[in-house]
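Got some structures for you, see below.
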Structure I
Amino acid sequence: MRKTSIVYLTVIFLSLILLPTAHGQDLTRYRGVNVVHSFITASDLQYLGQTWKVNLVRWQLVWGVDGVGGPADTATPEAYDAWLESALQKLDGLLPVCEKYGIKVLVDLHTTPGGRNSSKQNRIFADAQNQARFIQTWNKIVFRYSGNKTVWGFDLANEPFQVTVASGLMDWQQLATQVSRNIRLTDSVHTIVISAHDNFINGLVALDPSIPNVEYTVHMYDPWPFSSQGIGQNWVHLKYPGMVNGTMWDKNKLKKYMQPVVDFQKKYGVRILMGEFSAVRWAAGGSAYNYLKDMTEICEANGWDWTYHVFREYNGWSVEHTEDKNNPAPATKTTNREALLRAWFSKNH
């Protein structure tokens, strides 16, 4: 009798972990990092899986500059397709490495067809051809990975920004809904990730609830003058917690600032991915650690998945480097920022 009870309880426990939720999502908590496809290597992925214990990488498909001024802004459709095919071929080659080391992949279309204009707006909202190509691009990506179990999901667009929407075109909510419906015609397994409009904390838009397994994502660098100090601007030596432009920023302020995300999560009963968050390593007084500590604790308290920005791309965001802005070499011992992230990653399945 006792043995039977143990077996019964074990089955219940495993079912709670492995069975999908009512929204079609699994119950695994995902904690990982952003990687840029043109920088990441097989040895990096081995290190992330074996040493850091991440279980998710947000795989950024970025063509050149992230934002205005990249090659996609002026590229022909043929050139864009050639770049994307090359980027996906590299992903194809590294997916077995991810599988070997227990890492799931979120495919992030960081650079959308047409790129952005001088106002930072994605041209998928300004040009009918680019919007059609965006839909076609996702049809192609989903067809390619629909049977791949290492790919966890599809992040449709990174920080989509629509200043205006050209006549006859879909806005972000409509476009994301259309692409998601297309995906569900052939793929019922992979998670669809929908970004907030231009990453605004209060810019989340809900899809039709009949579309299963949709997760919503925001990015968090606020207060920006603190988190990005010394990147393309003067190093203003702002601290966290501390005053930024007359406002006190601390953990309570972060929680209040991100309350719209919590409200959205509760209203629609959905999962949230904190897709990017960071602070420059040289933030005054070693306060990048304080910021990352509060951010990860807030994510964990709300049950959010999260991916730190970024792994081995730009050393300003690197937790493997010291707080010395003038030292581009990796640290000779583990920084407190790296130790913080790895302590959370150790909880991953």
Structure II
Amino acid sequence: MKPKAFAALASITLVVFIVAVATYVSQNRVSQVRVSGEALFPGLAGKADRIAKIVITQGNTMLTLARDKESWSLENRGGYPAKTETVRALLLGLAEAELVEAKTSSKERYSVLELEDPRDKDTKSRLVQLLDDKGNTIAEVIVGKKRSDAFGSSRGGTYVRRPGEAQSWLANADINAPIGARDWVQPSIIDIPSAKIASVDIAIVGEEPLKIVRDAADASKHTLAAMPNGKKLKDNFAIDGIVRAAGSIELEDVRRAAAPQGQDASTVLLEADGGLKVTFNLRKEGDDYWLSAEASGADGEAKKTAEDIMRRAQGWQFKVSTSKAQSILKRRADLFESS
């Protein structure tokens, strides 16, 4: 190849290479942003064994996690067991977080990043405090909005601000610090496929009892054991909806069962294959619904399921969503057309 031709080819190759690099950089944010910087909490990893509590505050709501050796619990929810892996993920995120991009220092702009005062009434920010066994602060930070695309498609970031400092930052870590109790525990209370449910008996305060049974010809369907004379269902799928709702219940919050729920609680008895029986009471308190549950099983899988329910439910009451409670506690006026 002649020298001039070679030089021309080399120039073309260089141009193509430059264009390719420019295209890659423009399409990959990780190449545009420095993803390392000052540690959010220098040396925090070395203080891990001193962390006895994690306190998360948002407005008037507070959640406190307490450590007992290698396990964690919701201290201000009666000590209900927390998922250790969820707690560890938060601590790891805080220990590894680095401040890589300075953001606003203006108080008026904090709300854009959800970094306003975490004790304000309608705030979206959360104050996370790590405390030792004497209540001394090891570290604390205000956690704001997440930015999932901060450092490319595979790595997100979180906006943070240290209490008492005006400067806010984008940190190169996904810091999960939710305020809801359900985010820190195993939320499932009852999880039984509707096809395995043989019957559901519902006794609602002030209503005639309702009995639902599995269809003999189709296990995936359920019907009323006895249709009231002259009545017709408003919705032919409503009965199956009650069974599905009763067989799958998750908590929103939890507390110690201080006393029996009383005569004003509605009762649901669910009987499933293998002799599994689950009885739960639902009681409305203000705008909230609280549930307590008991279970028993003859043997095999039914016994195992009952033991699992009792392991999580015995001695506890659970707040469930209003939509869930109302899906189970269907009154006759909700089910039947008026005569």
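Points worth noting:
- Distance in nm of label points 7 Å out along Cα→Cβ at positions 148 and 228 derived as 4.7 - corresponding label from I, II: II
- Source structure (of I, II) for Cα extents along the principal axes in Å, computed value 68, 51, 41: I
- FRET efficiency 1/(1 + (r/R0)^6) of positions 52 and 236 (r between Cβ atoms, R0 = 25 Å, to 0.05) from the coordinates reads 0.00; which among I, II: II
- Test item: helix-only ellipticity at 222 nm (-39500 (n - 2.57) for each DSSP H run of 4 or more, over all residues; to 500) calculated as -6500, pick one of I, II: II
- Identity of the structure behind 77 (criterion: volume of the Cα convex hull per residue in Å³, for residues 124-195 alone, calculated), options I, II: I
- Looking across I, II, the calculation of distance in nm of label points 7 Å out along Cα→Cβ at positions 76 and 324 that yields 2.2 traces back to II.
- A value of 15.8 for Kirkwood radius over Cα pairs in Å, for residues 172-283 alone, calculated from one of I, II, originates in structure I.
- When relative contact order in percent (Cα under 8 Å, 6 or more apart) is calculated for each of structures I, II, structure I comes out greatest.
- Which entry (I, II) yields the derived value 3.0 for distance in nm of label points 7 Å out along Cα→Cβ at positions 60 and 268: II
Values in this text are rule-based calculations from the coordinates and carry no lab data. Model, not experiment: these values are computed from the prediction. Cβ atoms are built from the backbone, for glycine too; each structure is taken alone.
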